[in-house]
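Peer 1: There are structures below to look over.
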Structure I
Amino acid sequence: MKFSGREIELSRPQVMGVLNVTPDSFSDGGRYNTLDSALFQAESMAAAGASFIDVGGESTRPGAAEVSLAEELERVCPIVELINKNLDVVVSVDTSTPQVMIEAVGLGAGLINDVRALQRDGAMSAAIDLNVPVCLMHMQGVPATMQKNPQYDSVVDVVERYLLETANQLISSGFDSGQVIIDPGFGFGKTLSHNLQLLNAIDRFVQSGFPVLVGVSRKSMIGAILDKPVDERMIGSVAAATIAAYKGASILRVHDVKETVDAVSIVQALLEE
């Protein structure tokens, strides 16, 4: 798949490094909200083997409040431009806001990663006009309330139907089907049981024909299983990413890039044997 001039082979699992330029993200809020610290972290992740750097200026942790357009632009755009100029990676912009998508792609972002699956006003038309790959994620509710008793008749059926319907809506509006990526949305309006069912069904999502992105790194599902705080969830996160890669996920969105790259190398060796 081509991402603004850079081509990435998604038939083998790739690693996406998380770069939150926010004060309040659940794992690394406030650590990378200066240009120097953000670029240093991006350089470290690229050196460790990340093919993508996912830059987010709005926290979407459970209970998070929305940020203003001006604030999101101020957080995201300078670091997108810096990474694109200095590193040989695909810059992904983690946003639901059409104006941020437009500005970020203009500065070199090659992927739109939208937790709201282009449902904000103007987002779908902006994505079509920009003509870069898009990741559509499933979320039940909104970040402020999504973890308050989420319920499904069948979480895998509901998530799969939503993602395929949204992808088909985008494609029928003129978007290239070869530029669509899907994400089941771990932790976005799901209980631990829901998350485990989705992880076990990654191969089913892969059968849709769209590349699948999986983001479970350091999330509460890992903490609930291990009974450990955010900063002690690396091994559990890598284990979950390994399962996702073995089941066919194309992109693993993670905080611990080096460790995940090593795990993916083992999975790939096994799959190629």
Structure II
Amino acid sequence: MWMLSWKGATGFSASSTAEEVTRGIEAYGLTAIITGPTSGIGLETARILALRGVHVVMAVRNTTAGHKIKQEIINEIPKAKIDVMELNVASLKSVNKFVTEFKASGLPLNILINNAGMMAPPFTLSEDNIELQLATNHIGHFHMTNGLLETMKNTAEKSGVQGRIVIVSSVLQKTTYKEGIRFDKINDEKSYNALLAYGQSKLANALHAKELARRLKEEGVNITVNSLHPGVIATNLARHTAVMRGTCLTLGTILCLSLLES
């Protein structure tokens, strides 16, 4: 459709791929952590970063799946530099372990991409007794980012290369409870609405990015922080929402960039 092929000021359109957008970029010597890299947006992001020379640390809940994806990327990109580390962002214990192990590795950290997420599941509590969407989409990533921030600051200072923190949010941050973030009803099962709770977690993502960006700028730290809406993309994120998944499966070739697993 013409809407997808229309090019903006950047010279790219809605149908442009990450490979096209990054063509000509060489990012050798940079290290990136990405959460949720075994499917969908996360997988494509990990692949493109590796293609452009970035040392990619895949932070995965399922290390078996992580090693499988690592091998697939290396089969395509023999020079790819990829590590697999275990991380369940819904578990603060797992987050602490990941942060400790990454620091012990001695690796620098130039890029942090908080991508892992879930959308509109039935009401569930995490092992830390936090509503699962907020725990997964925001709390775990917030805690991990704080734990890795000094490493990023040190890397930016020593390398002279601007650090980047990317927090994947959603336009659905505008579709949340009337209170915005319901701090006094986070775990209220009776009033839980799966989609509004998702919006709540995405609003938390955006606010996290905005405030962290402000603080780092105030400190004069050479790190940027951005949140983003990735667009309408058919991925496994929508597996709990039959309407959205059905829409993308039906209209995917017209309206949605497709990254669904077959």
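The numbers here are math on the coordinates, done by the rules we state, and not lab data. Worth saying up front: this structure is predicted, and the values here are computed from it rather than measured. Cβ atoms are built from the backbone, for glycine too; each structure is taken alone.
Peer 1: Can you tell which of I, II yields 114 when volume of the Cα convex hull per residue in Å³ is derived from it?
Peer 2: I
Peer 1: Here's a follow-up. For mean count of other Cβ atoms within 10 Å over residues 77-84, find whichever of I, II sits highest and give me its label.
Peer 2: Result for mean count of other Cβ atoms within 10 Å over residues 77-84 over I, II: largest is I.
Peer 1: By the measure distance in nm of label points 7 Å out along Cα→Cβ at positions 109 and 189, tell me the structure among I, II with the highest figure.
Peer 2: Biggest value here belongs to II.
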